[in-house]
1. Taking Cα Rg over 2.2 N^0.38 Å from the coordinates of each of 1, 2, 3, which one would give 1.10?
2. Among 1, 2, 3, considering only FRET efficiency 1/(1 + (r/R0)^6) of positions 6 and 30 (r between Cβ atoms, R0 = 35 Å, to 0.05), which has the greatest calculated value?
3. Distance in nm of label points 7 Å out along Cα→Cβ at positions 86 and 134 computed as 3.5: which structure among 1, 2, 3?
4. Taking Rg/Rh (Cα atoms, Kirkwood Rh), for residues 150-197 alone as the criterion, which structure among 1, 2, 3 has the greatest value?
Structure 1
Amino acid sequence: MQLHDSEIHLWHVDQAGFSLQEIEQRCLSWLNDQELQRYNRYYFDRHRKQLLASRLLTRCVLSRYAPHIAPPDWRFVSNDYGKPAIDAAQHAISLYFNLSHSGEKLVLAVTAAEFIGVDIESSIKRRRVARIADRFFSKQEVQNLLALPQAQRQSRFYELWTLKEAYIKACGLGLAIPLRQFSYTFPALDKLTIQFDSARIDDARRWQFWQIDAGTDYRMALAIKNEAGKRISDISSRQMSGLDDCKMCDTRIIRST
């Protein structure tokens, strides 16, 4: 696989299409001791399946870009906030990734830029939208959310939540960044913007954001920080249809900066 500086590749898996047994046979042996302990602590098979599917997706996809490294041989490091990256001692080229999962879906974003974040959320679960937004969102976001008709608030809540998660994941700091320190607005049907308050020193001009169609019952957002003036001009998507097979699929961008 070739990956240009101007590209992001999205890899999708629907874990409902795989059995736990076939994934176990393929990659259970890839887990290190800590991961295996975590795997064995899970009570439900769906959690075991999700852990294995995430390892299978990440390792097999990365080996498509670096075929000299077999999927079981990848080594990773994590920063102080838990964001994983390829061990630089193992692989010298610019190759970065971020993974998200929710419900039955997993998505892996791969790019040549370090600060990448993706988030997918199942949007069918009813939430106490006003209460959660008041706790985590900026005042402007709360006002704009509650100004919507009741029937639209649930969808907008998940749109905002995935955008916020994508940003903090891209930064690599997780919830160490208070979610109310930055705000999203939607000035047009296909546009979104971000603003930072004085407590969050950042520059919106250095970021690109996208909301991407992930199906009726999911919301997905993607964030990347552009270094040295580089910008992303192409996002492509692939669906893993088997343990070794994949096919191109459409990327429908709903909104972007």
Structure 2
Amino acid sequence: MGTHAGVGKDTVARIWRARNIRPWQVKTFKLSNDPNFETKLVDVVALYLDPPERAVVLCFDEKSQCQALERSQPSLPLTPGRAGTMTHDYKRHGTTTLFAALDTATGKVLNHCFAHHRNREFLAFLKMIDGQVPRDLDIHLVLDNYATHKHPAIVEWLAKPRQKRWHLHFTPTSSSWLNLVERWFKELTDKKLRWSSFTSVDHLIDTIDEWADHWNENPRPFVWHRSAEEIIAKVRRGRAALTTATKSATDH
């Protein structure tokens, strides 16, 4: 830029800094191509902002491929003048899949780790939820469009008269940000998993269970604030910007 404009690099840096211009930074994004995006969005956001009476609203997802990584040397804690450290190399001991359902009203989480995430594990977890929620309450489950969630075995179980209290609400494709349990997964990863070292898969599972128990002792619900109308308007602006940028690139 300095060569092109005929000025020194320090001048370019000073101009960028004064105007908070950071051309080296790139933010990622993904707009859903789901043809039913707006319908699904309105449905899920309505659950968050105006939950039904005599019902529990649960956000469900799987955190697959949780790795039991054992660091080659102990990590050093944060001290004045020095950041916390950890070795870059590790030994792999295997993986587990964490199933979790977040109660949007209380912030409590029901969790269980499975070796796989097939329809049989999903069905087993649904039965766990069914046993935990009082029979006089309906269950509204927010989940993604993973094929396992729509497997014939799942559909058959939900169709039974005893399961009539179940209501599934699917998020639009490429819209994991709409599922509040993802926020809890971030808490778990940032505050526990990323900084720990595990000697086995069982050690990893025990750590996850202990952290979840600790969370449930003093749960913190994640409160949704944005209306569906606000989100739809923002997405439409994003689509318009993409269309303009694509057309401009094509024209040139």
Structure 3
Amino acid sequence: MKIGILYGISVGTGDPELITVKGLRLLQQSPVVAFPAGIGEKPGMAQQIIAQWLQPQQVQLPLSFPYVQDMAVLTQAWEIAAQKVWQYLQAGQDVAFACEGDVSFYSTFTYLAQTIQQLYPEVKVELIPGVCSPMAAASVLGLPLTIRQQRLVVLPALYTVAELETALDWADVVVLMKVSSVYPQVWQVLQRRGLLANSWVVVKATLPDMVVYSDLAERPELKLPYFSILLVQVTNTNLEKCNK
């Protein structure tokens, strides 16, 4: 029997309409749709995004990926998820994995796909690109993310202030992912460098409950959720916002 294809489908940052036409077609054509399981009894972000696009006959397959740094725990979770997906692939069924944001941008799918291909090299994996959070945040703000020869730095998580200092020394635009846990330290750095007026925090970009903070000089201690991103224009381009 022919082995099914594993599709990694980017579904965007929250707005269900941000999925591509190709991504939507493959999502709805696949007999099995997998996604990261939510915490507790709540649906995960990717599951919420695709809910309106799914068909009643499709199998929904939530996969558990723990939020830990322990590689042994993570590796075990990836292998368990891979085995669950393999049960459908070996039966000839395609599996679409719904990935929040873009499937190649700090994505859980990467680890699942690599694990499956290590265990079952015969499996074909296809990636469908999409909208990731830095692009979504810039569009929400009505700003170009970069122009001309500007240099862009994206930091996935800030473990030391030195990393941010280094990025601000040479980049024109800096994007900080998952900034919630280090926001007070980041705020101090931006204040010292006079960059608070050119910095924005976008919480849950493109979702109905999205929040944007622009006057950061008055917000040294924001309480931010996990899905928060901070954008800094290090170089003043003197450009008006696109939506003005």
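Bear in mind these aren't lab numbers, they're just calculated from the coordinates by the rules spelled out. The model shown is predicted, which means the values in this text are computed figures rather than measured ones. Cβ atoms are built from the backbone, for glycine too; each structure is taken alone.
1. Answer for the origin of the read-out: 3.
2. Comparing 1, 2, 3 by FRET efficiency 1/(1 + (r/R0)^6) of positions 6 and 30 (r between Cβ atoms, R0 = 35 Å, to 0.05), the maximum is at 3.
3. Here the read-out was taken from 3.
4. When Rg/Rh (Cα atoms, Kirkwood Rh), for residues 150-197 alone is calculated for 1, 2, 3, structure 2 comes out on top.
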